[in-house]
Structure I
Amino acid sequence: MDSQSKVKNIIFDLGCILVELHPQRCINSFRSLGAEPVAKYIETHQTRDLFYHIEVGKITNSAFCEAVRELTELPLKDEEIEGAWNSLIGTIPEHKLQAIKELAKTHQLFILSNTNAMHWACCEPLFTTEKGENVLQLFQDVFLSNELQLIKPSAEIFQEVVKRTGIKPKETLFIDDLQPNCDAACQLGFKVLHDPKGTIWTQKLLK
């Protein structure tokens with residue numbers, strides 16, 4: 001990553017970078033429902049078919065639940081499926097919320113995430129500090145794969161962000177936990193910070 005002196009914009013990934021994720025809890029939740037095929041999908045990080053379609057907004061929440069029922073051959077209720085699926089989502093640590101407040105004083109902030117409507121609905125309330133401050137409003141914009149119908153690490157999703165915001169990649173830092181996403185951004189001229197566990201960006205940017 002280059003010097004921060006010329007960085008005017010910061011694009012954050014959502015999961016891991018901001019929001020803590022609990023994949024094992026999600027796996028266990030589906031297993032407790034007897035939905036072993038879904039648990040295995042998550043366990044092996046498969047993104048094809050079912051999960052890919054909901055991440056890029058090609059199917060609705062109800063269609064996702066129906067697909068889970070077909071895959072598992074179980075008469076699961078939508079609420080059970082959504083509860084297990086949303087158990088992936090944790091919290092946003094207070095120190096990250098405070099870091100966002102500080103960075104917003106000197107940078108334009110954005111979110112770019114591969115996510116779905118159910119998970120985003122769980123994440124929105126998490127952007128509230130212990131004092132009740134809404135930190136989400138400090139972001140200039142939020143770009144979600146299910147709304148854009150594009151997904152990282154495609155070049156198209158980054159190009160769409162540039163088109164909609166007018167930001168310059170060379171003046172923009174992209175932070176993500178996955179190397180392929182960082183590589184894609186780097187190839188388009190973005191500065192990048194690969195943060196596999198979502199634990200170093202606060203130290204790097206606020207030192």
Structure II
Amino acid sequence: MSKPTTEVFIFDTSEAHRKDFLAIASTACDIVYEAPGCHRPGYAGLQVEDKATGYIFLNWDSRAHHQAMIDGPNYGQVIGALKPIFGDKKEMRHVIFNDLPIAFESPVTEVFICTLKDPSHREEVFDILTKISDKTEKKLVFGPTLEDENVFIVVAGWDSVEAHWEMVAKPEPKALVERLFALANKDHLAHTSLAPYIRK
């Protein structure tokens with residue numbers, strides 16, 4: 001199976017409609033799933049640390065397929081369906097991970113975004129993240145965003161938030177993470193419990 005292009009959508013959520021988050025996201029996904037090149041299931045969830053932040057992950061054949069959906073006649077319906085749960089801030093990126101993002105199926109998914117302090121660090125950051133990915137048997141995957149190759153998105157599957165922190169406290173992973181933070185700025189690090197949605 002070829003590696004998809006993953007849409008990563010992170011946004012502030014409206015407190016008034018937070019309890020309806022999954023139902024509202026599912027309604028939007030029903031519309032998106034009609035688009036050519038969109039893979040099912042999509043995944044949605046609220047952040048563990050701060051319920052005000054929501055996540056939606058969708059896999060596409062390519063970024064061009066997603067852009068065609070955005071440019072198409074049904075995108076207004078998608079935004080209209082999601083509007084009740086939107087807060088002030090919304091951010092969308094695309095990434096082709098180094099392997100299939102099986103992390104979305106885990107009880108807890110870590111979402112980590114970092115920006116290289118200098119483009120010359122790219123090769124070493126790739127090497128560090130590859131070592132961690134291999135140690136987790138690809139439950140952690142990563143890739144530079146298609147919008148900016150200096151920004152990396154990492155998703156990792158864990159049994160719990162505590163399991164994540166216990167793993168990175170061990171000497172070898174701890175050393176790798178400390179080196180990573182010396183080379184890249186931490187833009188986002190949090191956890192979510194994602195719910196898959198195929199369609200009604």
Answer label among I, II for the case where distance in nm of label points 7 Å out along Cα→Cβ at positions 9 and 177, calculated from the coordinates, equals 2.5: I
With distance in nm of label points 7 Å out along Cα→Cβ at positions 73 and 153 derived as 2.9, matching label from I, II: II
Origin of the value -12000, where helix-only ellipticity at 222 nm (-39500 (n - 2.57) for each DSSP H run of 4 or more, over all residues; to 500) was derived from one of I, II: I
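Every number in this text was worked out from the coordinates using simple rules, so none of it is lab data. This is a predicted model, so every value here is computed, not measured. Cβ atoms are built from the backbone, for glycine too; each structure is taken alone.
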